[in-house]
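Right after this note come the structures.
Any read-out appearing in this document is the output of simple, stated calculations on the displayed coordinates, not a laboratory observation. All figures in this text were calculated on a predicted structure; none of them were measured in a lab.
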Structure P
Amino acid sequence: MLRVGDLEIYLLNDATCLLDGGGPFGLVPLTLWSRYIPPQQLNLVSSHYICLLVKTGNQIVLIDTGYGEHFPIKAMERLHMQRPQGDILVGLARLGIQPTAIDWVINTHLHADHAGGNMRQDSNNKWVPSFPNAQYVTQQREYEDAMHPNERTRATYDPNNYHPLVQSGQMRLIEGDTELLSGIHCVVTRGHTPAHMSILFESKGESALFACDMASYAVHFQKLGWMTAFDVEPLQTLESKRLWQEWAIRTQSPVLFPHDPLNAVARFSMEADGSVGLHPIPVPYV
């Protein structure tokens, strides 16, 4: 658990997958990225799918919901998906938290690996909210893009994960940077998608940032020019990272990453030679 002032932040890993290294590292050559994370056979690299459970006062907030239980079997096989510790619902149960206890669900964006657990199918194959008492939140622009995908983005969006929530009024669509609760700020970090959000935590003079897919792995945050092949606006990702990397170095605040199997939490520093140092912070998963 990571504590930021009065906030308690727990890391839940929904799944572990193996991806072709060209996905997480895009144009970065294998000879460079393999120094950071050794590839497996066929140049596959491990990717985790980290969601956050945040306790603040009497409110319980879930940030992202992973792949969920209805992700297609063929896609799971293609990604070599494994859940040795169970999905996020199992993780919540280990914390003694039932789905009905979640007050807020923040979707940083609506890609299937971040919003797939929003909904589930009941015994009658009807789509119902996984967290029935929660207010769901995402950006208005993100929802519009998800509802009107193109050939580049279509494969990663599934309306079943969010459209019923908007129709019922259970999903709130916000516009721009928003302080959702005291100390929990939804900040737009454009690049991965045009309305992608990171989450800024502030409490009692302390702070932390959930970068989410602004920087999928810690090394993406350390090296501004490294980014994934999944970013639809990579040059916008670059500028978002530039702004928040400077903040992280100046404040020495922890930064959390959604897919890094080695360094899910880290601090950053400016070294004497002008390079950016990466300093892992060990925070175990629930």
Structure Q
Amino acid sequence: MNRDSSIVRLDSIEAYNKLYGLKTVHPLVAVIDLNKATRIVNHVTMDYGVYALFLKNGVNCTLKYGRQAIDYQEGTIVSFSPGQLVSVDTEPDEIAPDVVGLMLHPDLIYKSTLSLRIKDYSYFNYSQREALHLSPGERHIFLESLKRIQEEIEYKADKYSTEIISSHIQVLLDYLTRFYDRQFSTREKVCSDTFRNFELALNRYFESGLASDGFPTVNYFANAVNLTPGYFGDMVKKMTGKTAQDLISQKTAEYAKLLLARTDNDISIIAYQLGFQHPQHFSRMFKRIVGMSPTQFRLSIR
């Protein structure tokens, strides 16, 4: 059993396969099946330099992402992107955990049209507590997609190989986007509670005077509701049709209206009160949302 606390750098497909004693078929992409693992690596910290998706079928496994311990439940998919540091602990020790997945090197993305879409798959930057929970039908689609990718990896390489492999991968990633949309919908109560907490935090931000420390950011409010910015932003967009930044700007404009109506403060002072370093940035945002400048608005209500 490997209980070495050192960090393993996964900067290639080969590095991961060596870690688990798996065969490398393609240097830039691999369909992972840990049932075929020949090495025990149940306690390890991995520094990811590749993209990866893993579906857990039946292993008692805990992931630690940053300082957060995550229960990796059966039937869930977790995803990783380059730059993430993840610890894996499996109890009891198993040589062949029932986990399958996909791993792809950034070079494969850059060499194909997938490079035009990779930023659309924001779930690669979700934390592991925001894992995707698959239905039986969705799990079947995921496994069938892996099968098609594996078949193409094993096909004799030719000038079409990279694009065909990347096309199969893109279809799989699009499916996962659809499945996450379904998850946002089926977990409506959880999302509604989170959104309500976001609105409360947004109101407190202005009422407590925090805005004077800087304009409110999506990262700030994602942290306030214990979500990653990516998951938080996608959840808000799914629920409201608007981005989290749009909602923050709208709330800022509403609060600005109150200050313009209730005080005689100069526009620049109000801008600073709302967290803007430059008054002209405040004026542009206000006009974009309200349809008139702060000065015009003040005159219109007086």
Structure R
Amino acid sequence: MDEYRKRMEELREHFGDLIDEDTLKLLVDYSFGKVPTTRLSEIANKRGRVAVEGVIEKVLSVREFVKNGKKGLVANAILKDGSARIRVTLWNDSAELVRAGDLVEGCKVRLKGFVKRKDGIELSVNDPSDVEILEDVREKIRGIVLAVNGRKMALKHGNSVKVCVLKCEAEVGRGNVIEALGFESEVFTITELRVIGEVYPDFSNVFTPISKIIPLRNVNIRGRVSGLSGLRIVKGKDLAEIFVSDETDRVRVLLWGEHAKIYKELDIGDSIEIYNAYPKIGWDGEIEVHCGWSSLLQKL
């Protein structure tokens, strides 16, 4: 701190009244190698070297390459803060931090790099000293696995059900009791997981009777397929329409994107569970249930 004050006094004496205090502090910071933090929403207006802070939301890839006869390593990730998301490319020793597991999804980081404009705005980080891990913002959760479909699972966590995406290698099944580390995004993303036991799942208070579905309140339902109304493309997305019935009522269910693939596997009478779906009033004035990215479907 003494060196910082000394440098500030030197620059104040040199510039006199030509600069204000804020500019003076910026000059001192630069002289000590500090770069002011830029919000991600403002990075498009910057050029050259910038510093940003945010959370690693997603690691896209880590791969080796060969250029001019030399091997290299590159990692791509998505960084987010409260204002925006950007793509980050880490090279060689910086990318090694990702491959080694030091830089993982859920880490809050401060990065220094160069703004690049290719197919959009991205930050290029070359030196591992420009990667500072500020905090691991992952939280620990424990729960019972209710359903698994691909890389997604429905986890009974306390009195609620979370739909989670697995970003780690793990074999889990219905009834497994797990402990996991992860973070909230569109769904809860799990980066570390271990199975600690197995029980018979308790489904009490998990599913809402179809007759009691409330619009605009996420819902879990269980029933039988009672209608298949076709597969089509809407606004560039696959959409399948089915009807699901339980002992209380019948409801239209719209399967968007990846969920539409299950349509061809369904027959009338099949049992199905749907987790974290979104009900709303449809064009005909009736409630319809939408299944998107944050939902999970399980054919039983």
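Thinking only about relative contact order in percent (Cα under 8 Å, 6 or more apart), which of P, Q, R has the largest value? The partial results should precede the final answer.
Numbers: P: 19; Q: 14; R: 10.
The maximum falls on structure P.
One of P, Q, R was used to calculate Cα extents along the principal axes in Å, giving 83, 44, 43; which? Intermediate values should be presented prior to the final figure.
Values: P: 60, 46, 35; Q: 76, 44, 35; R: 83, 44, 43.
Structure of origin is R.
Can you tell which of P, Q, R yields -3000 when helix-only ellipticity at 222 nm (-39500 (n - 2.57) for each DSSP H run of 4 or more, over all residues; to 500) is derived from it? Going label by label, the one that fits is R.
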